[in-house]
Structure I
Amino acid sequence: MTDIRKLLEIMARYRFAEIGVQVNENKCNFGSRRYNWLHGLVVQANYQHQAVNAALHINPSWVEEFGQGYLVPELQQLLSLRNCLGNPFFGRIQLNFKVGRDRTPDIYRMFQLMQNYSTRRFILSYNDANAEIIEQIRDLSRGFAVGIDLLFDDSHGEGIAPAKRKPVVYKDWVQGYAGGIGPHNVETVLDEIARLESKRHSYAGITIDAECKLKCSEGYVDLDRCIEYLQAVEYWMRRNP
């Protein structure tokens, strides 16, 4: 498992970074290694009085349950965790559903559940399959205090870069980019995104998401690769204030 102390050292150095943790019924059920690791992360961060940016990435079948307005007990417990400041430990919740692959969400039930966690921000995966239902959620969210961000990832977590990065869909929502991003190309990707956004006079913000290119051959996150990645991002930000 990922070394918690080293991870927290990295997060203290790179304040702009966010920890994203994938969870589902096979990887994070009660008593599993990942479930216990997450609790260890929270305990250690709070012991050090360190508040970190963290997101919970919910995958099938838990995301299907969420889409029907139901939160499984493991998620209830994880989302109740607090950081040293008394705020939710997981400030963002990513719902990794895909219409056509998973059970289509009941947007009214799902949105009602989202409102119960309105102190967080929600990340929705934007792609051709999900576009229509996200537009419906956008219409439903008008006038409600629910923060929603989008994430472009046509490969759905497989780490495959798209042939072309797409421009922001809604300039008043934060837009994330994923797919094939790692230490070797993150500056090039950021240049590409910057060129796309240079034509838009305002937007809520941009995020980038990396996972596959940060893993070692054994399938675990390589924290040294994470450092290389974050160093490259930091260097790019200094060149492009």
Structure II
Amino acid sequence: MKGKTEVHLGKIAKNGKVLILAMDQGLEHGPRDFNSKNIDPAYVCDIAAKGGFTGFALQKGVARHYKDCYSGNVPLILKMNGRTEIVPKDEAYSSPIASVKEAVDLGADAIGYTIYVGSPREADMFRDFGVIEREAHDYGLPCVVWAYPRGKHVPNEKDPAMVAYAARVALELGADIVKINYPGSVDAMKWVVASAGRCKVISAGGSKQPDGEFLKMVMNIVAGGGAGLAVGRNVWQNDNPMKITEEIKKIIFK
């Protein structure tokens, strides 16, 4: 495309707040996160379609096969890269597996990309993302970066200083939203948000927690200046996914 299309967050934010339902765990973790109900992508797509989320993060295969289950009801964020957990974390690299053209053809409203900050393959991921970021922004698609410190040079990927570093890297690389792991406290979250500048910060929901503990974490994310959440297992592993979704929305949007 000629010229540069101005990029706004568009449909994937509501009054500057973000709530993404993520279902990229099937590639990243294999079937271990699923039970006999939620292993069916249609079940999670139904939650996404009815839950009032500002985005739904999917890999391209699920996005294509189950488009009829969510399209028109929730904005699509197409994940552009991925890896399995079979390869050791010390060698962390997430390779491109989709193109921006595929995202556009699938009707995506944004693209998602994972970068392992500090990995021995960091330079490769920076280079890969640079190509995709330029093309996505030419189409006017915002870029959501999953920024995780990981690899043999990272002794503790949830160290607040490392999380803040990853958030800053996402800003520097051109992300519009950065998804980080919750750094553990309101004060640490404030520093992560400051480090990311005008790049909005959202936190991962993480593995399934008791509802009270999880909702307390969401409150701390918002209190620390976070724009919202990208959540998967704490919603679609929940016995009452629509109820927990409403509780999350009360915290983020109200």
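A short reminder: the numbers here are calculations on the coordinates, not readings from a lab. Here the structure is a predicted model, which is why all the values come from computation and not from measurement. Cβ atoms are built from the backbone, for glycine too; each structure is taken alone.
In terms of relative contact order in percent (Cα under 8 Å, 6 or more apart), which of structures I, II is highest?
Answer by largest value of relative contact order in percent (Cα under 8 Å, 6 or more apart): II.
Tell me which structure, out of I, II, gives 1.3 once distance in nm of label points 7 Å out along Cα→Cβ at positions 91 and 123 is calculated. If you can, show how the numbers build up before the last one.
Numbers: I: 1.3; II: 1.9.
Here the read-out was taken from I.
When mean count of other Cβ atoms within 10 Å over residues 11-18 is calculated, the result is 17.2; to which of the structures I, II does this value belong? Could the numbers behind the result be given before it?
Numbers: I: 13.6; II: 17.2.
Considering all the candidates, the number was obtained from II.
With distance in nm of label points 7 Å out along Cα→Cβ at positions 51 and 139 coming out at 2.4, pick the structure among I, II it was computed from.
Numbers: I: 3.8; II: 2.4.
Source structure: II.
Tell me which of I, II gives 13.0 when you compute mean projected area of the Cα convex hull in nm². Let's see the in-between values first.
Details: I: 13.0; II: 12.3.
Clearly, the read-out refers to I.
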